[in-house]
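Student: The following blocks contain the structures, represented as structure tokens.
Here, each number is a calculation from the coordinates, and none is a lab measurement. What you are looking at is a predicted structure, and each value in this text was computed from that prediction instead of being measured.
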Structure I
Amino acid sequence: MASQFDPVAKLFIERMTIALPSSSDTDIYWGLHFLLGAMVTTFAETGRIDRLSAGLCKASDLDVIHAKMVPFLAAGFREICASSTAR
């Protein structure tokens, strides 16, 4: 797994450090950790969201997932990074 995904993760971390220059390294790593957790759960397509929402949300609807997930995760990165600089 490391040989396949670590180069991409390291590039992502590098780019996030550029995008959020006042952030701490730990916040970038935690943000990546949370992002990966959300992606693994979402793309596993367990059907849980389908059941919990009584069909309102579909685990297979990639367009909706993209439209919701990207701003959600971006806001999370911005928030944890802003919170650490405020401390």
Structure II
Amino acid sequence: MRAHPFEDTSSLEIPKANFRNLLKGILQANRHIAANLETSVAEQVTDSMVEIRKLRLDQRMEYYVKNRIDDQRMWYSKKSTVN
């Protein structure tokens, strides 16, 4: 989404490296959890993430509202009904 801390850069490799380093730090600090998160996927940044990052700002905002905010509203709405 090009949001903090992965803002616009001249190269996609910079935010990808920052993301990998952030994940590495989290997993090192939580080794007991990391042991259960093994995956055969080497790349943490998916093709879908790259494609969304390429969108214009208005398109990224629309995507975020639809796929994050609206999705969260629905989840909380369902959860409140259950509770």
Structure III
Amino acid sequence: MGSAIAKGSSKTTTVLLREARMALLEAIRQRRGYTHFSPTFDKRTLETFKLIAGVRVGLAASEFELHYQPKIRLADGQVCGCEGD
């Protein structure tokens, strides 16, 4: 669980929800049940949100391709698997 507190009336509900989500991601990252929002992890978590949002946009627009690279066993030259790239 993640939480954020509105001190005064300067924070909008959108900002509070964003901070609570960042706290939630930090709790998950630290494998804790609860974390309160702290400005110290604001930048790192915001960058993660942007990265995830970009991946979601790319997936929706079919911008990703999956390529397979065969793994060759040196002992006999046979294909023994593959790697996704």
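Student: One of I, II, III was used to calculate helix-only ellipticity at 222 nm (-39500 (n - 2.57) for each DSSP H run of 4 or more, over all residues; to 500), giving -17500; which? Spell out each step's value before the answer.
Tutor: Values: I: -26000; II: -17500; III: -14500.
Corresponding structure: II.
Student: From which structure (I, II, III) was P(r) over Cα pairs in 5 Å bins from 0, in percent calculated, if the value obtained is 3, 12, 16, 17, 15, 18, 14, 5, 1, 0?
Tutor: On the way: I: 3, 13, 20, 20, 16, 13, 10, 5, 0; II: 3, 12, 16, 17, 15, 18, 14, 5, 1, 0; III: 3, 12, 14, 14, 11, 9, 9, 8, 7, 5, 4, 2, 1, 1, 0.
Structure II accounts for this read-out.
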